[in-house]
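What follows is a set of structures to go through.
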Structure I
Amino acid sequence: MAHKLVGMDVGFYSRGGAYPLNTRFEILAELGYDAANLTLWSEPAWADLPALGETAGKHGLDVASIYLTVDVAAPDGSEWNRALDTIGSVEATHTVELALLNEHATRSDPAADGDAHRFLDAALARARSNDVRLLLYPHTFAWMERPSDAVRLASSYGAADLGITFAAFHWYAADGNDLPGTLESVAPYLGMVNTNGSRPQSGGYFPATIEPIGDGEFDNFHLLGLLRELGYGGPLGVQSYGVGGDPYVHFGRSRDAVRDIESRLDRHPGWVHLRDDHI
């Protein structure tokens, strides 16, 4: 079983600048990726949105999702309206991923769920009118930081309307405990998965690194095997925020690592499970 492979656009940014939308998609298509995404985190990125579907189609790629960050405690003004208008009008994709902030609440605090529900109620109404599925995206340092936060919110709605993205890096950086149990808890809502190589670090912006798949301490064979056992066969994003360097090289390395893991899982599904015996 081979996942639909998504080259996440954050891997095309560095301190030197960002590769243009057309170049990103041309690189991913040449490397054999199936899809790309668009992270709406800057005005140049927002300016790419109108050309997103046409550019992807020109290179034979799907648009797996667009990604939005929203402060759910902000007044119902420009930030909410821009997000809601995008959810209600986007044509290039049927999936919108949401990272939820709350500048007035501590991370993972359920007392702030009411703010999130007010935004999600409005967002789901727009999504239903545009045949869009929303996916909650837990993100390190955000209010909705952990998969358990997303499960708590998603369980208030129908899974068909509100799903979850499992971002392996953000689980690993924020917690990193009990991968099998975490995946089992998100499985009913799982709409997208992304992953990368990673290892703990000190002194960096994040408490862990983001590296090409196959590098670092994080075991992607274990992750993909558990996902297969849970019946997840959906898209797999290659997360490479901050990797830098030549994106053609690191996206190619990650592609090769994923396809090698999938081939080994076909031959040796019983290798997936780990015993409780830690380093």
Structure II
Amino acid sequence: MLRGLTRAGLGRVGDDKRLIELAAENGFQAVEIDAAGLIETYGLEAARELLNSYGMAMGAFDLGVDWRNGEEEFLDGLALLEARAKAAALLGSDTCCTYILPSTALSPAVLAVQAVRRLRRCADIVGVYGVKLGLEFVGPHHWQTTYKHPFIHTMEDTLAFMDAIDRPNVGLLLDSYHWHTNGLTTGDLERLSSNQVAYVHINDAKSMPIEQVLDHDRLYPGEGVIDLSGFLRSLRKIGYTGVVAQEVLMPYGDDVQPTTEEAFLRSKAGFDRVFSTLGDV
């Protein structure tokens, strides 16, 4: 598995080149970047060389399509998806991701039918470029009552949703925070097959009842109570070999954000701590 980074929890990093440099300096192997922007800035060959010179792979990219609301918004996003998928694939990315909020103001039945149709279309577009679509279920309980109606929030329901979309390049985005707040176990992970897992996020949680855990109050890996060693060991057991990307969502405001230097030090320490328990991953 590759040690990866999103920008979440890293402070004011700067441009993607600086993110790549800092990631390499701290022992990471993959970053989530704007492929189209990097190619536009440097050109395709120079962008590839930039990644290669730092031994860096490109992680996942955001689907960037509003599939939850009106048809016009959906089609507007769809028009850009093919170009973004092509650019990402040219730099070696094979995954894009989107999340599913566990409550909705819309009719859940209408949203489910609409989402199946729309995400199937997205999967077909990115699939042309060898890209998988990762679906992330969201576990923190406060999201379940944010809107009027409950919606998909468990791994089991997300797997059923994937079956309805019925495309071979659709899989789970497994996030350790959502795994924890759903009360899932390593056994639940080990019942999956590797082709059901498209991508992985890692982070940690404070010691409190899972019903009280807030989505934007995460900790760096190894600083909390989630069994991250078990989480990763189970993923390795089922044959997952892709990116494990840190995503540490924090409260807003500069007064609670770490400096970039502190963020990278804590990120590296956390990954070193968790991965050291796994042996050769």
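Derivation of every value follows stated rules applied to the coordinates shown; laboratory data play no part. Since the model is a prediction, treat every value here as computed from it, not as a measurement. Cβ atoms are built from the backbone, for glycine too; each structure is taken alone.
Results, tabulated for the structure shown:
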| quantity | calculated |
| --- | --- |
| Of the structures I, II, the one that 4.5 was derived from, the read-out being distance in nm of label points 7 Å out along Cα→Cβ at positions 14 and 270 | I |
| Value 0.95, calculated as FRET efficiency 1/(1 + (r/R0)^6) of positions 38 and 134 (r between Cβ atoms, R0 = 25 Å, to 0.05), assigned to which of I, II | I |
| Which entry (I, II) yields the derived value 27, 14, 8 for semi-axes √(5λ) of the Cα gyration tensor in Å, for residues 70-117 alone | II |
